[in-house]
Structure 1
Amino acid sequence: MRTIKTGIVLSMACAISLQAAQVEMGTIDVEAKVDTEVVKDVHGDDIKSADLGEALFKQSASVSLVRRSGIANDVIVRGQKKDNINVTIDGAKIYGACPNRMDPPVSHVLTNNIDYITIDDGPYDVENFGALSANVNVETLKPTKEVKGDVSLNFGSWAYKKASAMISGGTDTVRFLLSASAERGGQYEDGDGNTFAEQVDNYIADNLNGDKLHDMKLKGAAYKDEYRDMDAFTKKTVLAKMYWDITDDQQLRLSYTGNRSDDVLYPSTPMDALYDDSNIYNAEYTIKDLGTYSKELEIQLYKSDVDHPMSNYYRKASDMMLMKNWLTTDTRGAKIKNRFDVDNHEITVGLDYSLRNWDGAYYGMNDMYKGVSIPNVDTENIAFFAKDHIVLNSFDVDLGLRYDDSSVTPEGKLQSNDYNALNGNVLVTYHPSEKSKVFAGVGHSSRVPDGRELYFQKAGMVLGTPDLDMVTNTEFDLGAESKFEDATLKAKVFYSKLGDFIFYSADKMLNRFENMDATLYGFEVSGNYIATDSIYVDGSLAYQRGEKDALLSGQTGTNMPEIPPMKFIAAVNYDNADDILLRAEMVAVSQWDEFDLENGEQALPGYAVVNLKGTKTFAEHFEVTVGVDNLFDKTYALSNTYEDLTLIAGGGDVMLMNEPGRYIYTNLKYSF
């Protein structure tokens with residue numbers, strides 16, 4: 001009996017601590033490589049809110065959160081963010097429209113619609129365009145033949161309310177899934193009891209200096225009296241899917257994801273989002289066993305779009321000058337790949353195509369046109385890729401190769417740019433026993449500059465740098481993984497040489513983005529231990545350090561920006577393998593003392609918070625979850641203030657955004 005229960009608990013612990021193992025996902029198995037982290041059962045486990053960024057931050061030590069609001073927060077993976085990490089949703093790419101990262105890619109899919117997530121660290125993904133340092137692949141829920149579903153109600157501090165429902169079912173041939181949710185949240189309070197509006201007020205009061213013009217501009221960032229108590233966001237989403245098994249060897253998969261967000265407040269930024277709407281359309285066709293050289297042929301077509309106007313409408317500055325930056329982005333893509341076996345080789349070859357348009361302009365009162373922000377930029381890519389998985393006794397060898405031909409073309413007189421790149425990798429895994437692995441890899445990847453880095457404009461000035469080179473990453477990875485009778489342990493280290501990395505230079509009036517080589521390195525350790533049949537512990541630790549190889553123009557510091565300090569997650573879990581699951585978790589981050597001072601970052605103290613969560617199942621179908629985050633109501637900030645983002649500044653340090661204080665929540669779910 002102990003062996004059976006130990007196996008169940010160990011499987012759960014592996015999922016929680018992101019071990020790279022084969023993980024059962026309902027009707028799907030994920031064969032995770034040694035360089036891959038798996039976040040399992042997001043739909044069932046991450047129910048505190050719909051924000052995927054927060055869910056990833058709590059699950060993985062290698063992920064840091066960029067706090068901007070109560071929802072739609074960005075992530076940093078192993079010291080990399082923005083276009084330096086690639087995000088796909090069911091294989092489809094979606095980009096945010098906001099140049100200030102109010103709507104990062106991870107914000108366009110919500111936790112209640114997600115089955116699992118894989119994070120492929122390093123430059124080892126050749127199937128996707130721009131996977132420089134990591135690939136975050138989000139897999140949404142899959143339709144089932146059996147009729148099943150759930151209905152959930154979620155309530156939390158600061159008037160948070162959410163309702164969601166999912167139903168799935170079908171026949172042996174056709175299966176459907178429909179999921180929908182609606183949520184609303186008030187302005188959270190930090191550990192000192194300050195709302196969004198009060199955090200802004202406190203910053204203004206601390207930075208007034210008696211200069212009339214300075215103080216008037218700073219006071220303009222405050223919320224108007226009539227909007228001081230407005231909700232922080234409202235959000236609705238729908239996911240619809242159909243799987244059709246045309247024959248035993250052919251399958252068609254169709255899906256649509258829609259998100260509608262309104263009045264999203266970003267207190268540390270001079271503007272808020274009036275709304276943020278996105279759509280993802282995806283079609284996939286698979287045919288198996290076409291012949292000797294086609295074990296499986298996959299064809300995918302997708303389209304995604306985002307509509308995002310941001311404005312100072314809710315701020316006092318709008319009384320003097322109403323401003324709106326209205327941006328849209330549209331991405332269309334196609335991929336065809338063919339997999340076949342030759343002796344001990346599993347070979348995949350394919351073509352990948354994408355075209356992204358990004359357009360934006362400033363408007364004033366009555367939507368009067370004021371000028372360009374993003375000049376209708378097209379980024380087009382076509383690529384050939386090939387992979388080979390070789391099994392040699394106790395060794396697995398993975399080889400990857402990708403050739404990219406890309407062009408970036410703006411509307412108007414600014415220069416266009418063409419980029420070509422050959423990327424590749426080798427990853428070798430040695431199995432000294434059935435329960436242990438050792439791996440080593442080297443890879444080279446690249447990504448092109450985006451429309452903002454090249455062409456962003458404000459008040460008629462080109463703040464982007466039109467002649468930027470593409471960024472490259474040459475990385476070495478080494479790691480090991482072992483499974484013991486009652487424990488697992490995994491460790492890995494990495495070392496990256498970043499070529500022509502794109503940095504923001506605050507000292508420049510124009511062309512503020514600059515290429516510079518840099519070095520990034522770090523390590524990650526994770527594991528778990530089963531103490532008894534019902535109690536197990538898990539933990540993970542991550543550290544990274546980054547330095548520019550030379551100085552930016554006119555500057556004296558070499559610290560890379562946005563490199564989070566050491567992070568540690570540890571938890572004690574109780575699972576009686578029947579109807580009760582309890583978790584006590586600590587998340588600790590050391591002080592941020594290596595930062596890019598000249599480009600707006602500042603020293604941040606370390607912190608540790610305790611989170612508690614418990615789930616009870618009744619009569620098999622009813623589930624109640626209660627939890628509290630930041631149990632001791634600590635006041636702290638985890639996101640730094642790199643000037644690549646436009647944040648409220650008053651002459652001294654840029655405004656920090658404090659994290660939520662004590663947050664209490666409950667979720668009621670009925671499953672059938």
Structure 2
Amino acid sequence: MATLQKIRNRAGLLIGVVGVALLAFILGDLLTSGNTFFRKLQDKAFVVDGDIISTGEYFDRVTEWEEFQKMISGQTSLDENAVSQIRDVVYHQMVKEHLLDDQAKRLGLAVSKEELNDLVHGESISPLLQQLPLFVNPETGMFDRSTLVSFLATISSDESTLPVEQLGMVRQYKSIWLFIENLIKYQRLEEKYGALLSAAVMPNDVEAKTVFEQSKQGADILYTVQNYYTIPDSVANVSDSDIKRYYNQNQHLFKTNVPMAKITYFSKEIVPSDEDFDEVEAMTPEVYEKLATTDNVASVVSEHSDTPYMDVYLASNLLTADERMFVETAEVSDVYGPFKDGNSFKLFKYMDKTVAPDSVRIRLIGLPHSIENDSLVTAFIDSLHTEIIGGADFSDIAFELNPQSNGGEVGWMREIDLFRELGADAAKSVFATSVGSISKLKVPGMRGLVYVEEKTAPITKYKIAVVNMPVVVSDKTQNNIDNQLNQFVSDPETKASFVEKAREQGYSVVPSFTVSATDHTIGQIPSSRQVINWGFNEKEGAVKKFDLSQSRIIARVDRLVPAGVAPLSEVTDFIKATLLRDKKAEVIIGDLKSKNISSMSDYAEAMSSEIDSVKYVDFNTTNITNLGNEPVINAYAAYGPMNTVVGPLKGNSGVYVINVIKRELSEEEYDAENQKAQLQGATMYRMQSQAIEVLKDKMKVVDNRYKFY
């Protein structure tokens with residue numbers, strides 16, 4: 001009983017202990033199993049109207065698009081620039097799909113299975129399909145329905161009946177087709193959405209007639225201009241209060257959808273040192289001696305050169321300037337060099353000279369060859385050879401063997417072309433064959449027959465051995481560069497005095513370079529996306545060295561500017577330039593008016609300018625010859641008084657004085673329906689392109705991709 005009473009007396013303490021234990025258990029479970037939950041909250045490639053698209057979803061689509069691009073281009077890999085473009089295309093496509101899905105649900109729009117099937121099999125094939133190289137006839141360059149039908153039949157094959165070697169290809173085609181179908185669906189959905197929007201803005205008779213009249217009427221104009229850059233900025237004072245007032249009134253102009261950053265950086269190219277050059281140059285006397293004395297030039301070239309020996313004769317127009325000068329003054333067996341050529345040392349040996357045709361026109365019959373089928377292929381080629389020698393037509397036999405070969409026609413080939421395609425022995429054999437004759441061809445992987453149809457007239461040709469000894473960056477040179485840059489980065493003063501210390505060491509610094517989170521490179525430097533990614537995921541003041549394949553970049557994050565309205569400090573220069581232009585216009589116009597002049601020549605003299613002219617300007621001309629975009633001139637071209645000096649007028653690039661000296665009307669007849677159709681088409685295009693951008697803003701699209709790559 002005493003023990004029980006003690007427990008009762010301490011019940012509150014026990015409950016507290018148990019509560020703490022349970023809380024620890026729950027929190028522990030939450031912190032372990034909840035990691036996945038927190039990671040999901042952080043894993044946002046981008047967000048559309050609150051819907052999170054994870055990096056996994058995004059990069060899966062990127063991979064799909066990359067495979068699609070490889071298939072239609074025939075490439076096995078894509079370069080960094082292509083991958084960067086694909087990432088942007090995929091992002092915009094996925095955002096568009098989310099926006100259209102939302103709007104379609106609200107408006108009752110859809111693309112049915114029957115409609116999608118009609119875009120693939122019906123009379124009006126999707127424009128997207130018609131443009132894909134997969135379904136274009138290579139001979140006509142036009143869409144080929146039969147090719148599409150064949151492709152669809154292939155992906156509809158019963159996989160259980162397919163050989164193993166075809167199964168992977170068919171599955172890949174199926175995946176690509178699902179990808180294409182998705183694009184077709186959303187292209188059609190976007191067209192419907194655009195048509196719905198444009199139908200709400202119908203052109204009327206007055207608008208159609210006005211636009212027609214404006215484009216029908218062209219004017220010839222005399223003008224003189226005083227550009228704003230001709231007067232100093234000090235003439236037009238712009239105060240800080242002016243800049244701030246403009247900023248407050250026009251903040252919509254300075255809104256950005258992605259973060260911006262100011263990064264100061266310099267790059268150091270990794271190039272061979274003087275020591276690297278000396279090392280290669282020291283080897284050249286030995287190579288010279290070998291070239292001069294050896295009978296096996298090919299082995300010397302193979303041992304010391306980064307380019308192989310070409311055992312062919314070349315016309316002089318195929319030689320470099322140095323090679324041509326050498327053979328024109330040297331004798332056979334002479335050796336020239338070494339001499340420095342960029343990042344290499346070169347030596348030449350004059351091997352031989354001949355007079356022979358530069359090119360031959362040939363037809364070719366080729367059959368795949370291996371050790372296993374050697375006797376069979378060789379016997380078949382021998383039988384074809386006998387048949388052609390006996391009078392059979394070469395092109396007919398080639399066509400029977402392969403209807404796509406155009407009778408085996410290859411066309412004109414130079415000796416160097418044959419050397420690169422088939423090897424030295426084949427090149428010699430073909431050029432040794434007389435016109436109208438055939439020769440047997442033996443090259444790795446193929447046996448065949450070559451028919452020589454024609455040869456060019458004989459010319460002088462040269463055979464030359466070239467040893468190109470490249471000077472590469474040694475490990476020592478690269479380590480020296482890296483050590484020097486690592487010391488720069490680790491110096492505690494670098495963070496605060498980056499520019500000064502870099503310039504002290506002779507580096508060319510780019511200060512406060514502005515980049516956006518979606519830029520692919522910094523300063524057009526290839527493979528420099530990693531610098532941008534780092535910058536947006538670091539704190540201001542961070543410094544780092546980046547190892548690129550051919551260079552190093554050392555960068556400091558100066559400032560990070562979040563998405564939204566850019567701070568005044570970031571747009572001050574732009575605002576000042578805008579206000580300076582306006583105030584310079586006021587100064588120029590005020591000065592000209594005070595002189596009380598009226599003739600074009602007097603205005604030109606007062607503006608230190610000349611009288612010039614421009615023709616065929618109408619109200620809709622967006623780019624006036626030599627002047628660019630100047631709406632004030634468009635307006636006076638259409639509606640200004642004739643043969644009257646008008647001005648001074650404020651323009652975009654300067655102050656103008658103009659005189660409309662001629663106005664002509666085209667003889668085109670007004671067609672109300674045609675004009676309305678043109679306006680409606682332009683409206684639909686504008687609505688379709690601008691609506692997506694408006695939706696992005698309204699539905700709060702947030703791009704976080706810069707955090708992940």
Structure 3
Amino acid sequence: MKRKPLAPLVLFSTFCTLGVAAEEAEEMAPLVVEGSRIADVSGTQVKSADLAEALFKNMANVSLVRRSGIANDIILRGQKKDNINILVDGAKIYGACPNRMDPPTSHILTNNVEAVEVTEGPYDVENFGTLSGAVKITTREPEAGMHGNFSINVGSWNYWKAAATLSGGSDRIKALVSLSHEESDQYEDGDGNDFVEQMKANNVSPMTRYKTEYEDLKAYEKETFMGKVIFDITENQQLKLSYTANRSDDVLYPSSKMDALYDDSDIWTADYIIRDLGRWSSALELSFYNSKVEHPMSTYYRNSSGPNSANEKISYLESRIQGFRVKNTMEIDAASEVRYGIDTSRRNWDGTYEGFGTNAGITGIKSIDDVDTDNLGIFVEYERDFDNFNLRLGGRYDDTRIEPNTGTLPDNDYNSFSAFAFGTWGLNETTRLFGGVGRSHRVPDARELYFRSAMGGGMVVGNPDLDQTRNTEIDLGVETEADNLYLKAKVFYSWLGDFIFYNDSKMMYKFENRDATLWGFSLNGSWNFTDALWLDFGLAYQRGEKKDPLTGQTDTDMPEIPPLKGNLALNWQYTPAGLARAEFIASDAWTRYDEDNGEQRLSGWGILNLNVRHQVTERILLTGGIDNVFDKTYAVSNTYKDLTLLTTGGGDVMLLNEPGRYFYLNASYAF
């Protein structure tokens with residue numbers, strides 16, 4: 001429907017690549033998963049640009065929330081949405097859609113990502129709102145000399161992607177530019193049903209189905225740009241500037257009532273660091289970021305919009321956040337240091353309905369009325385190394401004010417103190433114990449507080465009386481490494497105070513605070529049979545329970561708590577230039593779920609994926625694979641009514657099946 005051109009940004013790429021000289025390409029490296037970190041994401045996760053899917057495939061503690069062929073969401077150790085912090089080079093980005101069509105992970109693509117580190121628990125005081133974990137994404141950085149990578153990827157259902165990256169410069173100034181285009185038809189599940197056929201198989205209302213003339217629409221089109229410049233001003237001063245643009249068009253969401261006409265995002269970051277200022281500062285960092293998302297969703301392609309879409313309904317939404325942080329690191333002595341600073345941000349969320357024909361009456365109703373969330377935080381963290389023990393202590397104070405642009409709904413003020421203690425004890429050279437206790441907070445977002453439905457002239461669905469959520473958590477674990485075996489095991493128990501739940505039994509004020517508990521364990525590691533043959537594996541389980549059922553309900557199961565999930569992969573370095581990988585991903589059935597709020601039993605499943613990477617020449621790398629080799633039909637994401645999803649002919653919420661057997665081939669040329 002609409003596209004913001006990226007062509008002017010190519011002028012920036014011309015500037016960024018001036019004055020560079022050629023260097024040799026790097027040798028191929030295998031996928032690296034270190035504990036809760038994935039390295040070389042851009043080099044190994046080439047099936048598609050969807051970062052959420054890459055995390056789901058490689059980490060047992062990450063589950064996928066399938067919404068479409070792209071732009072999917074994640075659950076980390078039983079937590080989702082604002083309960084986990086997602087950062088891109090230290091910057092925050094929030095999706096604009098209240099129905100989670102554009103989660104934060106959808107605004108950065110795998111081809112631009114260097115590494116992803118997943119932090120579990122309330123052990124982050126530098127960033128506002130890390131309730132139960134954080135996903136810290138690091139994008140690729142430029143190098144001196146001249147480097148380039150050009151790739152083309154093709155796959156089932158007419159998927160194709162073209163990407164190019166140029167990087168180079170001198171020791172004083174370096175730059176990187178990345179461009180990509182990606183598109184795909186609707187994927188088919190294991191029964192051979194595409195999006196339209198899945199809707200028909202579920203017997204959803206004909207009014208919410210796609211019009212006949214739009215049944216063959218592509219699932220999505222996506223273009224991206226990333227530019228980054230690093231200035232080494234002096235030996236101890238560095239300035240980093242980056243800009244990332246994402247332009248997605250006509251993204252189909254078959255289990256929802258609407259589709260995204262477009263989804264545009266922009267992320268700007270600036271980081272300035274000065275090192276070795278003296279006794280009181282070994283490093284002073286100043287960081288600024290600004291991100292914006294525009295997301296209109298519409299019934300344009302659905303039968304409900306009427307002939308010639310004369311009765312179309314559109315929900316226009318926009319999300320912005322600007323943030324600034326000052327952090328100083330001071331070495332107290334050779335064994336200890338303290339880090340402290342100020343972190344502040346303003347998040348704005350605005351949404352308006354527009355209708356035509358018989359739906360003209362909704363025009364001008366505000367879904368989210370220009371809500372500002374202003375936060376000011378002060379943090380300090382102390383770290384000390386003893387002979388065989390490392391201790392980290394942290395604390396943070398937050399003052400947050402949330403203001404809607406309306407006189408009918410109240411402002412909200414929150415303040416909180418978060419803190420943690422985390423220790424690591426080395427028993428010997430190969431084994432260490434670790435554990436921590438912490439408390440953290442997160443405030444309600446504008447949707448949970450103030451969201452209005454288009455029905456009833458703007459009926460309030462949010463609850464402006466919500467309290468902020470508290471997480472008090474204990475984590476314990478052991479990590480050991482023998483000659484051929486690496487193993488990391490963790491257990492946790494979390495007391496969630498005033499957790500924010502969705503109550504489908506109510507017509508208005510559908511969000512409620514309730515206390516809850518969440519506990520679980522994870523196990524991951526690797527086992528080297530030989531230098532050329534090794535196994536990596538992961539296992540994760542969580543269970544959550546409300547202390548009391550929600551108003552008018554009896555179910556005490558927490559929603560969105562995935563069952564036992566395991567990842568197992570056999571890797572074979574068959575030549576120095578070739579790596580083959582067979583991975584098995586499986587999940588138990590959902591037997592504990594929040595039935596009162598739309599969740600349902602899901603069957604257990606297991607799929608086999610095959611992948612081969614071969615360095616054909618020094619410059620050319622081929623990667624090919626088959627996902628879901630046995631073409632299994634299965635669903636991974638449940639149907640919590642916190643999301644507005646379609647209802648089947650049998651009265652259940654529609655499950656969206658995962659893709660069936662998928663073939664892909666990627667060819668890249670590097671210099």
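Derivation of every value follows stated rules applied to the coordinates shown; laboratory data play no part. Because the structure is predicted, anything quoted here is derived from the model rather than measured. Cβ atoms are built from the backbone, for glycine too; each structure is taken alone.
For mean projected area of the Cα convex hull in nm², for residues 106-329 alone, the calculated result is 16.6, so let me know which of 1, 2, 3 that is.
That value comes from structure 1.
Quick check: 6.2 is what I get for distance in nm of label points 7 Å out along Cα→Cβ at positions 226 and 530, calculated from one of 1, 2, 3. Which structure matches?
1
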